[in-house]
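Please go over the structures that come below.
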Structure P
């Protein structure tokens, strides 16, 4: 636990420094935004990258270490290795690292953590109205724990988050190509192809109604929906682990659904006011993503499938990191804004403590290199 508190403190401190030294820059014709120093942005995320990269035991870390140790050195007979694999892209990346960079699994972890962490950092740097607050949310919402557990899926999630500008600029072909490449790392990436067409529409309009109807249909036919999803997972390399966890799986907890509802609720209540904002394309995208996250969490609870369905929400909840600061800034007056912001900070710190200490019964951290062991 002390490791996670240190990472939170580090992100908050450097996030605040980043905000205090931010400058207004011109990003287009008569369009200006506050941008933090890119080096300070990197420093803000450096602690979580370092601890994620140098770990030896957290959640599914042991399984990944075993996997990396089993990978071959060199590419001879690679086609036989990839023939029946559901993650050829991830295997190729791993074998490349093991062959040409290092056989040490910590180097492998560090490279993956760096790609994931810097991708999230870039998305926040480019789109957040308050980099420091977004970095804080990244930690206290426990989004960062995906860099310690479920790293293959989060690698895909973070890269797609960094590529949000392709949605904003309506470059579907390029976005689709990236998705198909990333699907070789984690096949769930393909869900982002239809999501693209939902994300580019204005929230709370006809398309939103279609989404909600689609969600209700999924709930109505929950068994068939879950069976299809389960079949995909059972044919993956994580089949045994999923089956074991599934025995006690009860879907996502109510608190997670409640927290995910906050930005959606604010967006809905102030939709007319927010609709008048100019140059808010990225916020429309983030709002739609947030709505999708809530719908998936509800399906997860109804189908009692947190490990199968609930994990899909990470593709969309990541956008709350940039959505919440924007909503607070645009939906409330200055006095209200401060009250809302401070209330949110206190509540999220409470969530951070609850998630790590109660829900996860204290998340372990082991690092042989750093000689740390917290169980």
Structure Q
């Protein structure tokens, strides 16, 4: 067993403690690689480097991590079995599941999300491939930082508090400095009746999408629904199946050249941008194998921007939970063309990056909790303009 523990540093009252990250992976190569990446970040520290899920469960109270990067396949106790045990010991632990891109691991990752994992990340088949390792590095650090921001602790008021045992500090309530948000500009909804629903999402998106499509059957039956979720290949295949079960409507990865019709959910396939274009009197899917946009492939902005040439201002776009700002620029173009944008609110978002960017850009007609978005969509597509 390889274990490395660190103690919490003593910081002054104006500093924040670094995020404490626990790395759990039976591969010494992957474990060492991730640990080096984390150690090089100024706002993170490797709280523990462990070989199995059993090690993680046994060590969590002493380690007191904010974030755990948890491999799926490990000896003694695998990631999916360790997940509920870790959350039982620390309810607010952020857990990022890591797995290779196989159908089985994609299905396990989706199960992990339903059991309380915050996110997942696909591991490259080989870390010797520079581009794959670079993408994995970038995405992992961004996920740790964005998800960890929700539990980042303000430095203790006194040195005595910071020297308390980790098991005691784990029971202390997390405190956050109050954040003052300026009032967000909201636009009036478009006077044009929407003829298509576009949705963009990232971190936390699979759970949000499954909840949303299960409540908008009346919209799906009459209008096309196109979704871009930041997600790799194989994972989008599984997500489409989940969306079909939740909505009781056809849902699948979009196919290049197919005609867009009402009654169907079209999901951008992992690794390809999805756009739409006129095909005579009809609308067709256009898949693009170009470079990442906003560090993402698929990205939301290409879908949003391309829809304007097809539906002009008769577009209703929704930006759900996710890291970064993807969807904001495309949303601006939709609003400029006469369409409308709805963003998920901060409280119900796993990460308020994408919807926050849209909200702060002043392009949204509504900023709503996830549970209120579906009823609003049903009303708007039924003719309500307010």
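Matching task: 12.5 is the computed value of mean count of other Cβ atoms within 10 Å over residues 68-75. Pick the structure from P, Q. Answer for the origin of the read-out: P.
When Cα Rg over 2.2 N^0.38 Å is computed across structures P, Q, the figure 0.98 traces back to P.
The value 3.5 for distance in nm of label points 7 Å out along Cα→Cβ at positions 124 and 196 was derived from one model only; which of P, Q is it? It was calculated from structure Q.
helix-only ellipticity at 222 nm (-39500 (n - 2.57) for each DSSP H run of 4 or more, over all residues; to 500) was computed and gave -20500; which structure, P, Q, did it come from? Attributed to the structure labelled P. Using relative contact order in percent (Cα under 8 Å, 6 or more apart), single out the structure from P, Q with the greatest value. The structure with the largest value is P.
Laboratory data are not the source of any read-out in this text; all were calculated from the coordinates shown. Treat the numbers as computed from the prediction; the structure is a model and nothing was measured. Cβ atoms are built from the backbone, for glycine too; each structure is taken alone.
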